[in-house]
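Some structures to go through are shown next.
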Structure 1
Amino acid sequence: MKRRTLIKGMAVTLPSLWLSRALGNNFIEAPFSGEAIAKGPFLPSWESLQHYKTPEWFRDAKFGMWAHWGPQCQPEAGDWYARNMYEEGSGQYKVHLQKYGHPSIFGFKDVINEWKAANWDPEELVSLYKKAGAKYFMALANHHDNFDLYDSKYQQHWNATKIGPKKDLIGGWAKAARNNGLPFGVSVHASHAWRWYEVAQRADKTGQYAGIPYDGKLTSADGKGKWWNGLNPQELYAQDHPLSENSWDNNFDVGQWDWGNGVCPPGKAYIEKFYNRTIDLINKYNPELVYFDDDQLPLWPVSDVGLRIAAHLYNKSIKEHGALRAVLNGKKLNEDQRKAMVWDIERGQASEIKPLPWQTDTCIGGWHYDRGIYERNGYKTAKTVIHSLVDIVSKNGNLMLNIPVRGDGTIDEKERKVVEQIGAWMNVNSESIYGTRPWKIFGEGPAQEKKLAEQGFNEGNGKPFTHEDIRFNVKGEVLYATAMGWPEDGKIVIKSLAKNSPHFPKEIQKVEWLPTKQSLVFERTEKGLVVLLPGKTSDELSYANVIKVLS
């Protein structure tokens, strides 16, 4: 049977894999070989998944931390290293030549082998993040480099228990998260390896290695006498296929990211292996959150494997918890798709209150560790992170923050300071974050005058926050108002709370300074609620100034 569904205004025909017979009490048997889908109320279709409701624990949590850590952190040369090292003349290609040699001789498979994660202490890091205020923790399970960071049943050889660290990294992160009482999540990025790694099929065009192929087409037959003897590099690189159109263009085609614009179609074996790897990951480590680095779902719309995985995750969660606790993130979702999962805005924020919960994922530096950012003091400040968090929460969102981890498994001292400064602010102000909900309006002030594009990468595009920018949220009958700076005269003026305000018609009985719970002097005029702040104690606690309004 075939079924037609709509995405981005386009009709797509998919096999009705969800029209399958029940097997016992627990699973649906799909007409393909591999892992079964847990039985339950959710079927692998957008229509069925739209019955999803975001669990309250996630809505209450507001702030999570992420370890976007894998073998691409080993060279300490930034994000997308495993791709860019194969682009002749690029910065990471030059780093690779100097550090390891030519990619025809020493490819990314060999970088993985060098990676040992010798100083990794997941308990210490997750404990640090919990002290900073994180209410959930996520770890990278695989990236576009296609290397599984766990005991992978379907990526049997190219995983972290067999090569490199020879440790179950996801198992270690999961244990640390649960020891700290934090819901655990995994991020899955490997659906893109098929197209992303095509650069490994290239050769230099100039110089002494001109015409000598990189290692992307090697097979197990080429491993004799090598450290990888008996292993097949194609299980990692997945490059036994023709190049996509315009593959030699180093600017990755966004349309090909979504499996269009002349991309070489991914093979059935590749698709089903991705499905099985991901179901195996979910079954082994029981994550409460799964983040897909995909627009919509993995391999959509050329395959429905993402729909199958989503149905499995939701049904499994209901079966094990008696209620749906699972959260699934996807990017660039239309309005209907946002009902089926939690919309994620990468390195960006919404412009207004959204009716459904959503999430920003961002990083204080590069996604993979970059020594250059450390050396030029390029990390986001704690102030920037806190402003982002307050703004996001006012609009019904969560913030998931990555702290880049070095290849050896540690974070550097500058990163640690940022984390500790975030923790200092959260320690006295988190009441205005956790468990809150949006108010009638999200805020006021000049920074909101510029509407942002909302499908990602809009960080820094708005006006800088000042003390005139106020953000609101509520918990029960309590209204929290946060000024994004310290006024020179010590007075905050909140125009939205002026006398006779339609937003707040009730009398204001009391205004408190949240960090100390002390009562503040205030006056309500036609121009606004004027609040006199107490004496400034420290800069880091004055990044965002929270007052509690009681009626």
Structure 2
Amino acid sequence: MKRRSLIKLLGLSVPGVMLARQSVASGLLNPQSEDEIAGGPFSPGWDSLQRYEVPEWFRDAKFGIWAHWGPQCQPEHGDWYAREMYIEGSRDYKSHLAEYGHPSVKGFKDIIHQWKAADFNPDQLLSFYRENGAQYFMALANHHDNFDNFNSRYQPWNSVKLGPGKDLIGGWEKAARKHGLRFAVSVHASHTWSWYEPARGADKSGPLAGVPYDGTMTKEDGRGKWWEGLDPQALYAQNHKPGKKLVWDWDPKQGSSVPDKAYMEKFFRRTKQLLDDYKPDMVYFDDDILPLYEVDKEIGLKLAAHFYNSNLQWNHGKLEAVITGKHLNDIQKRSIVYDIERGKADGILPLPWQTDTCIGSWHYDRAIFENHSYKTASTVIPMLADIVSKNGNLMLSVPLQRGGMPDSDEIQIVKEIGEWLKVNGEAIYATRPWKVYGEGPSTKSSEKGQFDGQSDVQKKPFTAQDIRFTQSKDKSTLYAMVLSFPKDGKVTIRSLSGNSEHWPGQIRSVQMLGISQSLPFTRDTEGLHVTLPGKVPGKIAFALKIRS
């Protein structure tokens, strides 16, 4: 076949031609077996993966919403329920006894049986998220509870065969495409091996002391029960000696058990199928670096190369894929996107990155709703402005109730974020960092994050002196997001003083987004002094549009 004919057949853009030619030669367009990865320009090693470039869609999107939703939302008691319910004396253990029974008989497998996702309506929910500013959406493919929310060929404990009886990831993916949202999946099941180990324990006291929890059950124990024919070990993965404690990187020197080959192969096949069948734009791994990296580096590297090469095929030679990982070194940050859980960067990072955080508990906790203690829009919006000013994106988890919809407080929070973005989104979407990310008291001190970087939410209130900057991609327009309204109606931007090295030229106009007329201003060695209008569009924060 002639070169021009091949290009036309594949629908390639010119930049994708060389990558695609390599892909065809490597067998990318041929089906792979369950253990083979797609051929193409990327191979499973950092030297190859660091050729990756973050796609423009991700750099422009800035704001995504995450449905961190699975069977652990059934009890509505918050995160890590499937582990904590097996820890004698814990809050979840006590509530499980009261609501479901003793974990030697009624374990997490039985929570799965009760979870029906009765209100699952992805079309309605993603329409709402899109209307309120989300540019991409992420769905939970599986958590540490080891339950696949998709039609898994390798994990019989999945949402099609059990619980909801629906392909949840398939439903989310279809709705995301319909509403013009980039689609992401989050994968957490690499940690099941150690995370579930309490499930094979037993009470140390009381009438059932010494009676093993259901994490020790096998297929034979299911005769005559609702789960007959299923092997609980495919869920709990406890055919091994437990470690002395949960260690995130499976370091045996710290008392961890270490996953075996069969467990890791199953994880690889499940994840590869997820990528192949649902073709997400982005995959979030809840891992340091890549899944199982400290045990077997090839697992995550193979998945990364497979995803990049496959994504090239799906997009006719244009790489649109994003993979996120945590605690990365410089080479790794060039190969995948750096993610900071419940935190944010200290300053402008040279490469795009992401914060993942939640307005409440990761899995739905009804007590947070009853106490009205979610992060508010007035908390999220300054956080978003700070993250974007530093070259980052915000992936915000909005916990869903067991049925699959947010509660009334969450709906109001999302609406308020959306209202702000409708006015000020020009300062957020498709922007790039300026020469400095910001100014004001909040730039002088920072609160350490739970996992990395700064805390996602600053405890000390922002002032009208706290400003975050972005600029248009062509650098013709500067945006100054003021994180609190001044009481006197005046704002001073010190980074734009008359002798500023950041803006040595003239300033010709200043506008407030949402207000059509230009604002009066003066400029001297102290800064750019702007007088705000008497009536302003909003109550939380505002953005000034500045042009030369």
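The table that follows gives values for the structure above.
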{"read-out": "Comparison of 1, 2 - label where distance in nm of label points 7 Å out along Cα→Cβ at positions 66 and 322 is highest", "value": "1"}
{"read-out": "FRET efficiency 1/(1 + (r/R0)^6) of positions 122 and 298 (r between Cβ atoms, R0 = 25 Å, to 0.05) derived as 0.15 - corresponding label from 1, 2", "value": "2"}
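Read-outs throughout are calculated quantities, based only on the coordinates presented, and are distinct from any laboratory measurement. These numbers were taken from a predicted model, which means no experiment stands behind them. Cβ atoms are built from the backbone, for glycine too; each structure is taken alone.
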